[in-house]
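Asks: Once you scroll down, you'll see the structures, which are given as C-alpha cells.
Each reported figure results from applying straightforward, stated rules to the coordinates on display, with no laboratory input. The shown structure was predicted, so the numbers you read here are calculated from the model rather than taken from an experiment. Cβ atoms are built from the backbone, for glycine too; each structure is taken alone.
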Structure P
Amino acid sequence: MKTFSSGALSVNRKDPAGGRPDTTGGATLIDVAQAARVSLATASRVFSSPHLVRDSTAQRVREAARRLSFRPNLLGSKLRAQQTRMIGVMVPTLENAVFAECWHGIEEAALAGGYSLMLVTSGYDPARECERVEYLLRHRVDGMVLTVADAAHSTVLDQLDGEGVPYVLAYNQAGPRSRRHSVSVDNRRSACAGVEALIAAGHRRIVVVSGAFVASDRARQRFAGYQDAMRAHGLRPAAPVCLPSHTASNAEQIRALVRANDAPTAFFCTNDLLAIGVISDLRRLGLSVPRDISVLGYDGIALGSVVEPPLATVVQPNSEIGASAVGRLLAWLHDGGRASAAPPRVTLLPHALRVNGTVAAPPSM
C-alpha cells in the first residue's frame, strides 16, 4: 500500500516481507540514477562516499533524490525487511532536567527490552522537528518516542501518521478523541490543583510565568488550569508572563512585575527550571522567598528538592513517563503493528503536589 506525505518526510510503502514501512520511499536508487543521468555506481557513491563524486554531479543526484522522495538506507539493504531494534527519541532540549529524568526511564525500559536508542533534540522548533525525525528515519529506527512543541498542530506527526511509523508521545497530552498514543499527566488538571493550593494559602494575585508559551502546548494547558482555578474562586486571571530564557537572568522583567501597584504575591512557573531562575532573580532584587513572595514550579525535578528553601512544585513522574512511553511503543512493535488499527489509549499518570518551602501565606496575612 502506497501513501504520500509532503515536506521533509517522503513517500513510503509497506514492505511486503516484514510489514514495516519501506523507507527508501517507493523510488529506488536505480530511479534516482536514471533521473540524474548517472550510473548506478555513481548514484550509490553520492550517498556512501560523496567525497569521491564531483560536486556538480552529486548535486544533480541529490536533487533527483529529493524530487523522487528517495530516502537512502544508511544501515544497508540487508535490513530492508528486518527490525533494527533501535528506538529514536526526540525531546526539545537536555538543558531542562525534566527531559534528562525522562531519558532515564526511556533508557532503562529500552535496554530491558533489548533495544538501542538514538537521541536528538529539536529546540521547540517545528522545522527542526522535521529535520531530526527525518534523521531518525534515515537510520531506520523501528519506532520513536517523541516530545513535540505542539501535538495538535504538528506537521511531523501528520507525516508520521501518513507513513505508518510507530511512535508514542511523551509529555504531549493527546485529546480524548485522538488516535495518537501518548503518555503524560493531565497538564490542565494538575496545574489547576497547584494554583488551588496557592489560593488556599491566601494568595489572590497570582501570575503565571512561562518560557516557550507560544511553542509549548504543555505551557498553554497549564495556563488553562491556572485560569480554571482563578475563575472558580471569583478571581481574575492575569495574562501570562513569557520570559526569554530558562537559564539566564530575567531580573529586569521580574523587577517590573514586583514593583507594580498590583504586584503578584505568588508566581506559578510552568516548569521547575524556570521557577529556580525566578527565585534567583527575586533574590538579586532583595526579596525573600517565600517571606516576600511565593513561587510554585511544575515538574518535580530532583534539583528542586535540594535548593534552599526546597522548591514547591507540581510533581509529575518523569522517569515513569519515559518508561511507559517505551513500554507502549514496544507493545505496538511486538504485535506486528496491529495496535495502530485500534484507537490507542491515552495514558494519564498521576501527579502530586509538594507545596512547602517556597510557598507560604502572603505578607499581608
Structure Q
Amino acid sequence: MHARRRTTLLAASLVLALGAGPLAAPAFASPAPRAPVCSTAPSHQALCEAIGGLPDATTTAALVRLGGTEGSWQGSSGVRDLVSGRAADPDARFRAGSTTKVVTAAAVLRLAAQGEVDLDASIERYLPGLLGPEFEEPVTVRNLLNHTSGIQPGASWGNTFEEQYAHRYDTLTPRRVVESAVAKGPAFDAGDEQQYLNINYTILGLLIEKVTGRSYASEVARLVLRPAGMRHTYFPGTDPRVRGPHHHGYQAVERPDGTTRLVDVTEWNVADRWAAGDMISTTADLERLVTALFGGRIVPEPQLREMFTVPADIEGAAYSAGLTRLEFRGTVYWGKSGARPGYSTMIAATEDLSFTLVYSLSDTDAKDTTSNPVAERIKAAALT
C-alpha cells in the first residue's frame, strides 16, 4: 500500500522496527536531518533551501544539478542510507528508471542515421513474426518511439508493491513480457492514439539486438554512453545489486494500525524493465547525456528532430522519441522522468541548452501518482 503523502507524518514514523514476514528487514533509526551541501551561487539559494530538511518521511536523499546560460549549480542533501546516516554522496549511483528510454531512443535514432533502421518501416521487417494476425495495421519503428503503437502492457510480477517485492530476486525476461503483450492484441490501431507504455521500448531493445547482432547493453554503450562520456552508467541485467558507491532506496509501507515502516528496496532484479527502465546512472552522467544529445553529438539531424517532435494529429500528444514535451510560462522544455521503487529521477532541458536540470531523489513512494514534495520544490526553485 502506498504511503499517504498528503497527510502529516510524524518524525517518529522514520523510527522503524519491521516485523516478520515477506517484508521483514533491519530496523532503521532515523538520522537527524543534514544541512544541504550546495554550490555557493547566491542566485540559486532557493534551490539549496528546496532540498533542506532531509531525510524526511518522503525523501531520504536528493541530488541536483542545474546548468545553462546562467552557469552551473550542484546540491546534495540527506543520507546515503538510514543505517549509517552518512551524508548523501553527490557522485552516488542510483536506479534511473525510465530515463533509460532516452538512451534507447538515441541508440535507435543513431542506427537510423546510419541507414540500418527505417523509422517508417514495420517492426515486422526487423522482427518477423513478432506481432500476431490481430495487428491488422502495421506498427512502425516510429510508432514504438513515440508510444503510438497500440501494443498493450505485458506480464509483470503483480500490481501491488507487496507482490512485486516478493519477486525482487526473480527474473522476468523481456521476451516473455513482449510475448504476453502481443497475445492481448492491439488496444488501438497504430497511430490513432498515444499511450505511454514500457512495452514500446522493450520491443525497441529487441530491435537493437536484432539489427546489430549484439546485446542491447553493449550496443547502447557503443552508440550512446561512450560518446556522451557516461563512464559511471551501466545496465545491471539480472543482477539485483547496485555496483559502486550508491544511495539506498526505501519504500514506505503502511501498517494496519496506520503507522509507516520503510523497506530497503535497493536490491531488485529489474530485467523485465530492460531497455525501458533498468539503467543505473549518476546525475553527472545524466547531465552529460542531455548536453551531448541536445547538442547534436550523439544523434545527427534530421533524426534528432524526432526527439523534439510530438505527433501533430493526436490531440493532447506530449511524447516524442524518448522525451516528453513540457511547457511552463511560455517556455518549452524537453525532459524525461524515471521511477523505480526507492528512486525518482528527472532530466529536463530547453532545446538550445540554455537551461538544464537533473535530479535524483531517494523517494519513499516513487511509484505514487502524487508528486514528491521535494521534487515539486526543486522544480519550482529551478524554474523561477
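Asks: For which of P, Q does percent of Cα pairs over 33 Å apart, calculated from the coordinates, equal 30?
Replies: Q
Asks: So distance in nm of label points 7 Å out along Cα→Cβ at positions 53 and 333, computed for just one structure, reads 2.1; which one of P, Q is that? Walk me through the intermediate numbers first.
Replies: On the way: P: 3.0; Q: 2.1.
Considering all the candidates, the number was obtained from Q.
Asks: Continuing with this model, one more query. If distance in nm of label points 7 Å out along Cα→Cβ at positions 205 and 237 is calculated from each of P, Q, which structure is the one that comes out at 2.0?
Replies: P
Asks: Can you say which of P, Q returns 3.2 when distance in nm of label points 7 Å out along Cα→Cβ at positions 165 and 293 is computed?
Replies: Source structure: Q.
Asks: Of the structures labelled P, Q, which one yields 37 when percent of Cα pairs over 25 Å apart, for residues 141-260 alone is computed from its coordinates?
Replies: This value belongs to structure P.
Asks: For which of the structures P, Q does the calculation of helix-only ellipticity at 222 nm (-39500 (n - 2.57) for each DSSP H run of 4 or more, over all residues; to 500) return -11500? Don't jump to the answer; show the numbers that get you there.
Replies: On the way: P: -11500; Q: -6500.
Computing helix-only ellipticity at 222 nm (-39500 (n - 2.57) for each DSSP H run of 4 or more, over all residues; to 500) on every structure in P, Q gives -11500 only for P.
Asks: Given a value of 17 for relative contact order in percent (Cα under 8 Å, 6 or more apart), point me to the structure among P, Q it was derived from.
Replies: P
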